[in-house]
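The structures come next, written out as structure tokens.
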Structure I
């Protein structure tokens, strides 16, 4: 799987369809499922998006949690029960369900935001505000990523 990088703004058409950016679709070329999986973010007012194989990795990670763990119940209800596998049409469009659009305050325009192994879909104005908040936090905290080269 390739990485989801950069951001792209697209419009929803009158039938509720939106084109997934070509760069994002090309990141999914080697996937068995020709589409994306979307669910409501539980950390922001946006939509989380990822490949089916990434969703399978999340499922495997939840197998490491205790079977009676309350956090497992919450996590699976918010991620798996809410997840929508959406296939691309012949032009690379999907129809985002209305409850997901409402959660993200998206009406006519949406911003696809790369996050490496996943992406998010935002109301463009809401993302600008969230990005400013993130930048302020990062400037104060200066995270130190350790990378093995």
Structure II
């Protein structure tokens, strides 16, 4: 049986099959996350893979480590910019985009005041309940198609 992730969206709980982690180094990185942050991280990971699968131009994602954090690259298609999942010093979990892109800033403008934003580099989630999949999908889609 595959693991399931649960967050919230406009219609209620987000419930989706999770893609297994095949890279043992990535699995080891997730294993170091505190339990609550790991739950949030796995939902973020699932949303990234789900959004990539919705757009043929994105192609297959590469799941690897960058700066010791799980990272998602459009290596084959070169369609997007890297997304990372990590643990901010303030606690919880965060999704990071390259700070030289407009991924985070456009998201922050679109959803002003709705999320904890760290400059132009990250969106922080104190708890799993802070993840709103319908909103976050726009950030992920923008990152995965940034160069199209």
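Where a number appears in this text, it was derived from the coordinates with a stated rule and is not lab data. Fair warning: this is a prediction, and the values are worked out from it, not measured in the lab. Cβ atoms are built from the backbone, for glycine too; each structure is taken alone.
Side notes on the structure shown:
- Here the criterion is relative contact order in percent (Cα under 8 Å, 6 or more apart), and among I, II the highest value is seen for I.
- Computed 36, 35, 32 for Cα extents along the principal axes in Å - originating structure among I, II: II
- Answer label among I, II for the case where distance in nm of label points 7 Å out along Cα→Cβ at positions 102 and 126, calculated from the coordinates, equals 1.3: I
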